[in-house]
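Next up, some structures in structure tokens.
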Structure P
Amino acid sequence: MKKVAVLTYNGAALFELGCAVELFGLPRPEFDHWYQCQVITFEQGPLVSTAGVGLSATVVDSLNGFDTLVIPSWPTQGADIPPALSSAIQSFYDNKQRILSFCSGSFLLAQLGLLNGKQATTHWRYAQTFKTRFPQVQFVDNVLYLLQGNLGCSAGSAAALDLGIEVIRQDYGSDIANAVARRLVLSAHRQGGQSQFADAPVMQANSRFSTALDWAVQHLSESIDIDQLANKANMSRRTFDRKFRANFNLSPKAWLTEQRIQLAKSLLEQAQGSVDEVALKAGFDHAGTLRHHFRKALGVSPTHYRQQFLRSK
């Protein structure tokens, strides 16, 4: 069982803290394996989050026993870091344990020097402050998140969910990550840093449009004509295309390709046949087409992806 520590402190941002708990702390009995999560603090005394909401957390003096540390937020103006917290995070990092920051949480990692020479991001409101305070960090604009080795950071607020879903996917696979994303009612596709490994859960809604998309996902191995999809949605082709752009910022054809890539990723993770067989099952005409789209979207070959993410049975 993977053990996650969620760091909080007096004045913590409640939304990002809630995101961490929602991602890693909720019981999910539908899965055979899940995280054991604990909200911790290195501060004694009462804790109050934004809007004056009181918090209760387990007081600790180390991070021993945890596999992942989540830092949902941190003051952006140079708050003092308790020596015990500084030492604990440094040891955690030196032991190559995973550390994730949400929103302004990257300020704590940068203040400790753990992001020096590395890429990082944070909420756009804090971008200039971050760049000014930490010129030795390679700040990246216009990404939802970055995940590099054992360090991850997300941009503001809801982007924490995107990073969390990616971490769940790496830990437990696409099927479970997609199930959690559906529970969270995440949008169908959000581009961002490391988007090559993010899943694209299908939008759920009680409509002919969503029914048509569900049908497409269930028949990806077949040849699917966009006009056929529009008819299933009871829309003209022009209206269908316009609704796609409004919902996904993608054309229907690009969306189909994305869905086929997601299916191919899942099949590769589960060792479901050769690359040629995966290509056909995912709806590509041959392995060469699959390789083309994989390299274009992910920057890696299907074989390399399988080697990196193959799950033991």
Structure Q
Amino acid sequence: MPVKPVKLDKLDLSNNVIILTGATDGIGKEMARILAGSNPKRLILPARNLEKGNTLLEYIKSSNGNANNVEIWEMDLADLQSVKNFANKFINEVGELHVLINNAGIGIGNQIFKTKDNLELQFQVNHLAHFLLTILLLDTIKKSVSAELPGKIALTSSEGNKFGEIDFDNLNLEKNNYWIPFKGYGNTKLMNVIIAKELNRVIQNENITTYSIHPGIIQTNIGHLNNAFMNFIIRVIFKVTGAEITVEQGAINVLYPVFSSENKDTGKYYNEGIEDEPNKIANDSEIAKKLWDVSEQILKDHGMI
């Protein structure tokens, strides 16, 4: 039985160009600190709010004294054009990428919010925008990696994937408002697991490894839309399970599978750093291919690819 990681051995990432989304808060903030302290070649941290991005940069400087290779770039996952602009800028100005960690996420309980792209907010932020970012950068990753310098694509998922479902007639949650708390969130976290697996089939590159990872139960501001019902449910879960972990441990739980030399299998799901079985739907190759194709079509309809 593998042991849950309690720390991450000192990393040397001096040859790695890394993108980490969702770095201004929660576990992303701690991941950014840990990665910055591992001497990356370049660490690009997209931020919707540049003021929060600059605060993050000051946090890294005060924690590590090492932020020379850290850059804050503007990107809003709730705006598909913003994601495309970020990717185009990255390809033109950087042109190499070894590690992509799609970490940003949002949970809004049983409410429905639409983005400017007229898509349900969780569906877009948790799944579709990260999917767009990944496929736009795939060629760059393929050209950058080698057996000596492998590539890694990770998606921060959740144990919530286990009560998710894939309803292709209701991806945008338009049939109903999912009165069950976290249902829409669970759906998108299942999508993360499915896409991590499907990436293997699509990439067909033995030098790129993909992961989906549940960091553990952490009280962060994932439900940052001030949803009182959502926050109440989160507090109840913490009280009942007694399972809350620190933000730093959550960050380690995500980074450990990605950078540990022990994890060589690709497309796997990890629960707090330990390989685990996700929702059985994630093993359905037909659903995986259809989710990929449908997601691509939505992006084509929006003129993104």
Structure R
Amino acid sequence: MNALHTPTTRAREAAPPAPRRAERPTRWQRFRRSESAAFYLFLVPWIVGLVGLTLAPMLFSLYAGFTRWDGVHSPEWIGLANFRVMFGSDPDFWPSFGRTFYYAGARVALGVLMALALAAILNTRLPGRTFFRTVFFLPAIVTGVPMFVVWSWMFDPSGGILNYLLDKVGIAGPAWLGSTTWSMPALILMSLTATGGTMIIFLAGLQGIPVELREAAIVDGAGWWHRFRAVTVPLLSPVILFNVVMGLITSLQVFAEPFVMTQGGPERSTYVFGMYLYNEAFWYSNVGYASALAWVQFLVIVALTVLVLRFARRRVHYMGS
């Protein structure tokens, strides 16, 4: 027993353990490290683009909004003068905002309803449904100036196809883009042809609803309308909210449609906020004032988005909640 606990043995036991040799990283650890490096390497172009092409111009435009600047000479700091003119004496500010809200409200409401109706129809066992899905989605791909030019021809009061079809059923077609009454409804009607993307999102949402819930409603004796109102719409409410918010953000920035098709006329009936901002910056060289307008537009869009999200907080039902 004493031999097992000699002083040498006790000193050896009390001594700190010898430092372990550094282990070489395994192949998996080297791969993980190289993967992290590659991730950050590929992330660098996006960060540079975000900072250089988005954040920096936004911050500079915020500064320019408090200056008098023509885009060429040095900016002159004038404080809140642009905003005082904007809200107080500019005759185009409030009317252009009113036209933009009119366009956005009608486009979002009609577009969402139309896309939801098409998705509900094309979600059934309709013969040739794949063909019809493609047909309704194609206008969402062919957008921009070519589409606007084609619709301008269709809206032509003398040789356009719309008035030709109306004349066949005994209805005198309006002047469309040449009428102060029909010019904005014509733009809204044209925008409805691009609801194919919204329809596809609704279609994906409908296909994600469990079939068991619809079958249970059928067993309980619910008709198609009651199933749609009590089962489909509540479970589809997150998709509806998404499409409403995205449609609102897009519609409040409308510019290309009236710029190409009406140039803001007739009699400024389609002179929306986007055209007003564009003219101030590039026609009248009031870049500082246009920057202030752009920030007002941005803040209005953010505020409306927050209001819609807060309003929908208790009206949106998520699966499993």
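Please treat every number below as a calculation from the coordinates, not as lab data. Bear in mind that the values here come from a model prediction, so they are computed numbers and not experimental data.
So Rg/Rh (Cα atoms, Kirkwood Rh), computed for just one structure, reads 1.23; which one of P, Q, R is that? Don't jump to the answer; show the numbers that get you there.
Numbers: P: 1.01; Q: 0.93; R: 1.23.
Source structure: R.
If relative contact order in percent (Cα under 8 Å, 6 or more apart) is computed to be 19, which of P, Q, R is the source?
Values: P: 11; Q: 19; R: 26.
Source structure: Q.
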